[in-house]
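Colleague: The data blocks that follow each hold one structure.
Bear in mind that the values in this text are calculations on the coordinates, not laboratory data. Note that the coordinates shown come from a computational prediction; the quantities given were computed from them, not determined experimentally. Cβ atoms are built from the backbone, for glycine too; each structure is taken alone.
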Structure P
Amino acid sequence: MNTKLASGIAGIIFGLGLTVSGMINPEKVLGFLNIFGAWDPSLILVMGGALLVTTPMFFLSKNKEKPMLCETFSLPTLTKIDSKLILGASIFGIGWGLIGLCPGPAIASLAMLNTHSLIFVGSMIAGFILQKIIFK
């Protein structure tokens, strides 16, 4: 199977999973993150389901030379925790907590033509470009 086709199919399945689980609904995500208010714990099932699928796959692929549908594994080469990582993770977490969207669900929700998602994804792309300009 072609790598791009496999990636496209995986992306569609991921987007459908985000949609079915309610992850593209910012109110649902904010309800989950609001542990001191009207907490909605239902997204724990989504995370648990993801772990049930992903964890065994990590162990099964650990001793493989290459993935089934690609020539090499794409693993991070940087392992150092530095100020850029901490700042980026903090900005990501603050944004997710304020808006209720992170990149995956925001992109999946573009299919709904939601104005907030369009602005979010546009701002995200602008941030990517700005980061490339600032940190050449």
Structure Q
Amino acid sequence: MITVRRGQPADLPAIHVIQASSAEAAQWDPAQYLEYDFFVATADGVVAGFLVARMLAPGECEILNLAVSPEWRRRGVARALVAALLEAFRGDVFLEVRPSNDAARTLYRSMGFEELLLRPDYYESPLEAAIVMKLRSC
């Protein structure tokens, strides 16, 4: 069973490992996540994934990072994390995703996100555009 809760300082070592094993995820200092809306998914007593979001303006937020441990991928962890954010926040939710990240794009579309525009040369290592996606969750 997957459980989603707010992230805590004790989760940061596990978040670091998940992030390092997720090449498609942003590689930030996990301690910074404590300053944002930080959700952790647990399964079988271990941290299986995380989501970090921030408020942009009243009624708008942005998903900054989302990653799932390789052994928990395709088991509903990312969907549970996004659902928890949508339950906690009502308004427009934005995110950027690599065009090559088919799994993420499929998940987001299945949850109602729409592709808005392309930001050229947004990502590095490798250099790639970003697709901006939006969901109105109200």
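Colleague: When you work out FRET efficiency 1/(1 + (r/R0)^6) of positions 5 and 93 (r between Cβ atoms, R0 = 41 Å, to 0.05) for each of the structures P, Q, which one comes out largest? Intermediate values should be presented prior to the final figure.
Modeller: Working: P: 0.75; Q: 1.00.
Once FRET efficiency 1/(1 + (r/R0)^6) of positions 5 and 93 (r between Cβ atoms, R0 = 41 Å, to 0.05) is worked out for each structure, Q has the highest.
Colleague: Between structures P, Q, where is mean count of other Cβ atoms within 10 Å over residues 85-92 highest?
Modeller: Numbers: P: 10.9; Q: 15.2.
If we compare mean count of other Cβ atoms within 10 Å over residues 85-92 over P, Q, the biggest value is for Q.
Colleague: I have -21500 for helix-only ellipticity at 222 nm (-39500 (n - 2.57) for each DSSP H run of 4 or more, over all residues; to 500), calculated from one of the structures P, Q. Which structure is it?
Modeller: Numbers: P: -21500; Q: -6500.
Label of the originating structure: P.
Colleague: Also: Relative contact order in percent (Cα under 8 Å, 6 or more apart) computed as 30: which structure among P, Q? Intermediate results must be reported in sequence, preceding the final value.
Modeller: Working: P: 30; Q: 20.
Going label by label, the one that fits is P.
Colleague: Match the computed value 17 of percent of Cα pairs over 26 Å apart to one of the structures P, Q, and report its label.
Modeller: Q
Colleague: Using the calculated result 0.95 for FRET efficiency 1/(1 + (r/R0)^6) of positions 29 and 61 (r between Cβ atoms, R0 = 35 Å, to 0.05), pick out the matching structure from P, Q. Don't skip to the answer; put the middle values down first.
Modeller: Numbers: P: 0.75; Q: 0.95.
Working through the options, I get structure Q.
Colleague: Now for a different question. If FRET efficiency 1/(1 + (r/R0)^6) of positions 45 and 101 (r between Cβ atoms, R0 = 35 Å, to 0.05) is calculated from each of P, Q, which structure is the one that comes out at 0.75? It would help to have the intermediate numbers written out before the result.
Modeller: Numbers: P: 0.95; Q: 0.75.
That value comes from structure Q.
Colleague: Taking distance in nm of label points 7 Å out along Cα→Cβ at positions 21 and 69 from the coordinates of each of P, Q, which one would give 1.8?
Modeller: Details: P: 1.8; Q: 0.6.
The read-out was computed on structure P.
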